[in-house]
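Engineer: Pasting the structures here.
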Structure P
Amino acid sequence: MSLIAIMVLAFSMSADAFAAALGKGTELDHPRLSEAVRTGLVFGTIEAITPLIGWVGGLAASAYITAIDHWIAFGLLFAIGTKMIWDSVRRAETAEKPKRHSYFVLVITAIGTSIDAMVVGITLAFLDVNIIGVALAIGAATFMMTTLGVMIGRVAGKTLGRTAEALGGIGLIVIGTAILIEHTMLS
């Protein structure tokens, strides 16, 4: 996997966390940078761990499905990307605002936004990638995007979050298509 593909993957995986962080930023009363960094650390750490969990699970099954691994990668990335786009379009405009964000709420939200990273980790088990490097890239991108998202969210509102999530979904579909083309047409 090329460095560009890793970066696109990392920022695609961080798009839903960015969208959630925008929402968190709009829900708080003028969040400080320390709150944004705290949120970024929670989201980035969880987002870095979940592809590793998925990768281990994928390795256990890889010996049985290497002949179709590129189709699995394409299918999973396409499904996740399509779901991200769909969620960005259908999410309700108004949601009840919490009074504050506890550590528990941040962890649960981070887990919810990182399920796609675990599925991507399963996909990566079928490819020749450095999973530690990819997981660190995903975690770092998520930390940066979430921290930035909270700070932007305090002034920009929720509209940008939908766009970021949709673009992240498109990025996953493009990566999945590139994997399929690389393994079927270029081999």
Structure Q
Amino acid sequence: MIASVSRRYAKALLSLGLETGEHEKLAESLESVVRAIAASTEARTLAQNPGYTQAQRQQLVDVLAQRLGLSATLVSFLRLLVDRHRLGELPDIARSYRDLVDAQVGRVRGMVTSAAPLPPEELERVRKALADTTRKSLVLEARTDPAILGGLVAQVGPTVWDGSLKTQLERLRKELKDAPLP
């Protein structure tokens, strides 16, 4: 239910963004609003706790608009969310909006996991190789997980390429365990 509501609001914002040509900028601004609210305990409480008044939430929108330099379109959208008691769903709406914008511009998102942080030039080589493989524009997020021991695990959409040392060792262990004795 919440996902469909979030998606409806995201679609409405996307149609406004496409009309004005600011759909990409709206995605960035929406993400910055979500980060700002998440970073402040007071703002997060204001957005999510039903005990606060509409006026208090509208003041939060005013503060965010001023500090983040939000567009009139986004400010109006945030005010609508306050009026409809949906401001607490902003992270879900932002995620849906980002997905819709990505689909609109033919972009996919991916994740690459390595045992240690990758240098920027190496990350760019991985991004380019994955973009060539998928034949799509790719935004790649990097994270580290020492548990994979070495190598890389890349995921683009539902497809996972696992070249981690951990997986290779597990595969070798299984092969040795299952091998018949002479």
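Bear in mind that the values in this text are calculations on the coordinates, not laboratory data. In this text the structure is predicted, and so the values were computed from the model without any measurement. Cβ atoms are built from the backbone, for glycine too; each structure is taken alone.
Engineer: When distance in nm of label points 7 Å out along Cα→Cβ at positions 6 and 174 is calculated for each of the structures P, Q, which structure yields the highest value?
Structural biologist: Q
Engineer: Of the structures labelled P, Q, which one yields -20500 when helix-only ellipticity at 222 nm (-39500 (n - 2.57) for each DSSP H run of 4 or more, over all residues; to 500) is computed from its coordinates?
Structural biologist: For helix-only ellipticity at 222 nm (-39500 (n - 2.57) for each DSSP H run of 4 or more, over all residues; to 500), the value -20500 is produced by structure Q.
Engineer: While we're here: Here relative contact order in percent (Cα under 8 Å, 6 or more apart) was calculated and came to 19; which of the structures P, Q was it taken from?
Structural biologist: Working: P: 53; Q: 19.
Label of the source structure: Q.
Engineer: Quick one: Cα extents along the principal axes in Å came out at 54, 28, 25 when computed from one of P, Q, so which one is it?
Structural biologist: Here the read-out was taken from P.
Engineer: Now a separate question. Using the calculated result 6, 24, 30, 25, 14, 2 for P(r) over Cα pairs in 5 Å bins from 0, in percent, for residues 38-77 alone, pick out the matching structure from P, Q.
Structural biologist: Q
Engineer: While we're here: On mean count of other Cβ atoms within 10 Å over residues 110-117, which of the structures labelled P, Q is highest? Numbers along the way, then the final one.
Structural biologist: Numbers: P: 22.5; Q: 16.9.
Of structures P, Q, the maximum of mean count of other Cβ atoms within 10 Å over residues 110-117 occurs in P.
Engineer: For distance in nm of label points 7 Å out along Cα→Cβ at positions 70 and 126, which of the structures P, Q scores highest?
Structural biologist: Once distance in nm of label points 7 Å out along Cα→Cβ at positions 70 and 126 is tallied for P, Q, the winner is Q.
Engineer: Comparing distance in nm of label points 7 Å out along Cα→Cβ at positions 46 and 134 across P, Q, which is largest?
Structural biologist: Max of distance in nm of label points 7 Å out along Cα→Cβ at positions 46 and 134: Q.
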